[in-house]
Every structure is written in C-alpha cells, then in structure tokens.
1. Using mean projected area of the Cα convex hull in nm² for the comparison, can you identify which of 1, 2 gives the largest number?
2. One of 1, 2 was used to compute helix-only ellipticity at 222 nm (-39500 (n - 2.57) for each DSSP H run of 4 or more, over all residues; to 500), and the answer was -16500. Which one was it?
3. Suppose distance in nm of label points 7 Å out along Cα→Cβ at positions 231 and 335 works out to 0.7; of 1, 2, which structure was it derived from?
4. Out of 1, 2, which has the highest value for relative contact order in percent (Cα under 8 Å, 6 or more apart)?
5. If Kirkwood radius over Cα pairs in Å, for residues 207-286 alone comes out at 14.6 when worked out from the coordinates, which of 1, 2 was used?
Structure 1
Amino acid sequence: MSGPTIQNGYLVLADLSGFTPFMASTELDHAQGILVNLLGVLRNRLTPTLQLAEIEGDALFLYAPGHRLKRGETLLELIESTYVAFRDKLRTMQHNATCACAACRAIPTLDLKFITHCGEFVLQDLTGAPKPFGNAVNLAHRLLKNRVTESTGWNAYALFTESALARMAISPDGIHDDTLSYEHLGEVAVGAIDLHARYRELTAERFAFLTEGDAHFTMHRRFPASSPRLWEYLSDPDRRGQWELGSDWHARQRPGGRAGRGAQNHCANSGFIEEVLDWRPFEYFTVRMTWGFLRMVVTSELRPAEEATDLRWSMCFEGAAPRLLRASACRVFARHFVRAQARFERLDRLLHEADDWRGEGTGEVRDNGRP
C-alpha cells in the first residue's frame, strides 16, 4: 500500500505581530472583530495563488506546489502587495472607528510578518481539508520565533529560508542575512526584508502611468486568471515567449537584484530594448520600448474581476512628430507588427488550458477617438 505523495513547494505563514498583548489588554468582542477583518484581508489577497491550509489563531498557514509559481519573484510581490493591503486596512479601520474602546485605540500597535520556507511535505486530510505535514512544516512554524526584530528593529518583515530564496531565484538588495538554530532541526540560513520600507516605496506617487486618454491605442480584455497569475504571464520574460508571437525576451539589468523600476529586458528576435518606468505589482506596470529612433510607452493595468482579471493595455509613440501622425503610426504598429489582438487571444487560450484557471475571456480593441 503506497503512502501519500511527497510534494516539494512553498510553505507560507502570515502572522499578526503584537496580537497577543493586543488581546490581553482590550475588549474581547471588539478585538475579535478586528482580528476577523484583518485575517479576511490576508486570505483574500493570498488566495487563490496560495492554498489556505489552516487559520491558526492570529495567523494563516498557506502552501503552494513549487511548479505553480514559475516566476519565484511573484511570491515576493504577493507578500509585499498583501502587506500594503493590510496597512491600508489598518488605516481605514482606525479612521472609521466610532468608539474610544481600548481595542480601537490599539489598532496601530498591530503589524504583520511573513515566514516562507521551501521543502518537502505530504498532504493529509484529517479535518476535512488537505494540510501539509512534515519536517519542513515544523521548521516553518519554528521560524516564527527568530531574532529579526531584535537584530534590525523591524516590526514588519518577510523572512525567507535559504532554500526558499534559491527556489525563487532572487537575491534582493537590503536583505538581512542570519543563521538560526533550532533543536532537532539544526542550523537554518535565512534572509529577511523590511516591509515598512517596501510599503513606502510601493505607495509613493506614480512615476509613469499612461492613461487611456493619453494613449494612441488601447486594448481591453478579461482573462480567466487572478491578478498575480496574469501579472506573471505579462511580466516574466520566459512566460512572455509562450504567447507573444515572434518574441524572444531575455532579462538584462535588474537594479536591486529584482524586477522593478530601471530593470531592462531585450528581445533577441526584434532587437527591442525594454526599460521599466513604473512597477506596481498586480496593479500596473509601464515600460518604454526602444529600437533605433523608434520609442513607445506601454502601460498594462490590471483590475480584479470576479474569478478573472481585466487588463487595459495602452500604447503611445514618443517623438517630435505631430500627435496625429504618431497616433496613426501607433495604431498600425500595434495591429500589424505587435499583432496585439492575436497575442492576447493566444494568452487567453493558454490560461483557459491551465487546469487551475477559471473564468472566461472577452475582449475588445479600442482606438482612441481623438489624436
């Protein structure tokens, strides 16, 4: 008789910091309501990209097979964008509080930390839902007790084990390295990033955002994928080669050791150089594409829809030529050189064929009426 299938993948814990003293010093009914609201934000943001295994008091335990996230950096961006949503929710709850109870006054004392490990586990169904078991699961939970705050002063952070960083294939600047030791589990190399610093960066004013009114060509389409999944297909050079007809993209510059503003990609087939001007994971990104004297700016904006994501893809030509001429040339370029319609139809088919996608894709092409 064969046992459970051994899987290798990501194990993630999202843990509310400061909740134990918060509960001890506040009214139970209000504190419980605050907890439910905050855990709801985390669950909505982290799933369905990650599978929820269990709610463990003031923490969520989630997992994902390693093959589900081809681009490991998507997981880091998911964690960071979830922290932004968490902080925004805290601010809203504090602003909307209508009473002066201890729980409502103490909302600003709460924060959030993430633990991510990659290793082997088996899924066992003991309570009606699959849950990972194994030494890797034990280690992930033990890592909740660490010395990141003691060493750095950070109250909000994302901690990754060496095995997780290797699987994700990232080495971001500003990471705090350490080696922790646990009884029966031995020494574990880890790295942590400051989520407060990332929050400030991700909520700064937009650097470059092409509106539909300023664009020369715009396409709207709904795709059967969550925003993080669609983002991965749109931004990862390897993924793009699966649906961008005639392209062969390769990563070049990665300032700070990761994708983001200032990063560059190169298409070996067309010769285009692509530079990222603005990068807001799962919301939008803007790039400038250059080939000789030809320069264009493209913004891809994502908006979550029910079991799907709406994409607005807008392009404009840069240059000294009259706007009317640039607009006409841009429409011809998007239709006949980029073949935007055919590319997005191919992407739609890819997402439909994946067994973890749901929803239907619908699309329309819209040329802006005014030059």
Structure 2
Amino acid sequence: MKRFFLIFFLVLFIMITEIINWICLAVDHLLFPTFKKVVVKPPLFIVGMPRSATTFCYELVVADSSNMTSMKLWEILFAPSVLQKKIFRFIKGIDNRINQSIKLRILSIEKYLFQQNEAIHPISLFNYEEDDYLFLHVFSTVAYSFIFPQNKWFSLFREFDEKLTERQKRFLMNYYQGCIKRHLFVNGTHKRYLSKSPAHTPKIKTLLQYFPGSQYIFMLRDPLQTIASTLSLFKQFEKPFQLSVGNDFMLDQAMILADKWYSYVLVTCNPIHKKSIFIMLFKDLVSEPFNSISNLYVQFGLNMDSQFKESLLNLELDSKNFKSKNQYSPNEYGLTKEAIYKRYSYVYESYPLFR
C-alpha cells in the first residue's frame, strides 16, 4: 500500500512538472526561435558502468569552464526550455541580492531528504548531473528502471543501439539535440557541451551518428568492484521506493547490465576506440587525476589553459584527502573473483592490472 501511494504521488508530481516543461518548450519556438540555428560543436561524453568514477571524471573536466559547459540538476529537471532557464536566472539574481536565502533554504531541504544518499551519490539541484535525466521528460531512460525494475520498456534502454527502432532513435536524438541547443543558446554557443552519464554508454553509435565528431571517455573499473558497487546503488532505491524484488533479482540485473555494457564498449565499439573513445582506467584517474586528464587532452587534441591546469591541481589535492563513505565487499553480494574473472575474461586479458 505504501508503494502504491508513493508511486501515485510521484506520478502526479511528474505529470504536473512535465505539463509545465512541455508548454515552455513549445513557447521557446515563439519567443526564442533562433535557438534552432545554434551549431553544436562535437560534444564530449563521459560514459561507463555505474560506480566507475564517471562523476569524479566529470568534476575534473567541467572545471575547464572557459571551454566546456554542462547542465546542473535544476536545469535538467525543471528548466529544459530557454524560457525556464531565463526565469530561473532572474530568480537567482534576486536571490543573490538577499544573501542567497532561497538557495540556502533549498540546500537545507535537500540535506534532510537525501542524507541517506550522501555516501553513494550526493544529490543537489545545484550539482552538475547526468544529462540522461533529460529523457525523464519523454519517459525514455534507464533511470526509471530503478523505480520499475521489472518494466520491459525501460529495460530496452540498456541496449539502446540494438533494441530501439530508427524512428525511436530519431525522435529521442532530435529532442536531445534541441535540449543541448537551448542550453548553449543561454550559456554560450562558443563552448563545447560536456555530458556525463553511464546511461549514454549503450548509445555511443547513435550519438556519433547525430553528433559527428563527438568523443567519449569510457571509465573502466574492475568488473568485480563495479558490479558490487552497482548493487549497493540498487539497494539505495529499495527502501524509499518500497521495492520487494529481492537480492537475487538485483544481482541478476547488475550482472546483465555489466554483461551488455562492457562487451558493447570494449568489443562492439573496438574499431572506433583510437579516434573516438578514450579508455580511462579507474585506478589511474583516482591515483593521478592531473596526469590522467592531461593524457586525455593530448589524445583528443584539446587545449589545456593555465587556469584549468591550476584547477586540476587543486582538485587533485582535494581528492587525495577524500575517503569514500560507501563501504562494501563483493563477498556480501555473493560475488567471487573466480566467477567474475571467468565471465569477463576479455576485460582481464586486455587489462591484466585488474587481476
């Protein structure tokens, strides 16, 4: 019964939000028609399995603020249109004159609501976040599979390139391009759009088709650790959404996700690695952030200015003092080294340092 009422009010909130969003998206064509003429430079996408340090990589690259631009959660969820972005910016201007009273109140509410997620993934409307959540507005994202884990429609997005029809891909990519154009229209058309989202992992070929020249950072972590950490993430949704699927089901889902995404990037997309995909090892990024991002910029032919270098060095110092609160062991989920090594032998043979 609790789950029924929770889903009911969640659906009601989503419906109201989406009505507002889509009215504003439509009004953009009347008030700001030139957004459609924005030329999108080839975006940079950070992808990978959940819990593979995609967020940390994102925090490092987004510091290149003179060249990169990205979306924060408030924009993704509540301001996909140009009109909404300008309204929120107007409110922000007022808030700055009253000592950010509105922002501070929102932060206090967030702290109360999301404190249990702090160890796994801090949530705030003011954080840069996964832009795959834009697809929440068209009910076409893997994110919904956490709330409705047995829904077959949402499971299709785990194999975006293989399972969706060309017509479905065209609709979703045209919508996504429109969202990015709106963002650039407001935040600077000269900048390169930066996206971070594990959910973009199974759609690399489609993204390349609609964003020619786009480049991808694939965060690669030991499957044993990634699967265990993904399970700990799944369990965070168990209590708030009153799920009763059981540990075996969640383990199966995590394994299926890993099977598809590791194979898709490392095997299926292998021919485009050197040109379009940079394999970033989790261990390298965590231990040597500055060198890892420097190597990325060299391979992709990106310029690193002095301001960005200084930001990276400061972030590297901060990261060395960071210790994750998310403590878990693969054994508690019934995962063994032998079984994982056998199942993902192609990963360990290509990257033996994981063993």
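1. 1
2. The structure behind it is 2.
3. Details: 1: 3.4; 2: 0.7.
Answer by label: 2.
4. Working: 1: 15; 2: 27.
Answer by largest value of relative contact order in percent (Cα under 8 Å, 6 or more apart): 2.
5. Details: 1: 13.8; 2: 14.6.
Of the structures listed, the value fits 2.
Rule-based calculations on the coordinates, nothing more; no lab input. Bear in mind the structure is a predicted one, so any value in this text is a computation, not a measurement. Cβ atoms are built from the backbone, for glycine too; each structure is taken alone.
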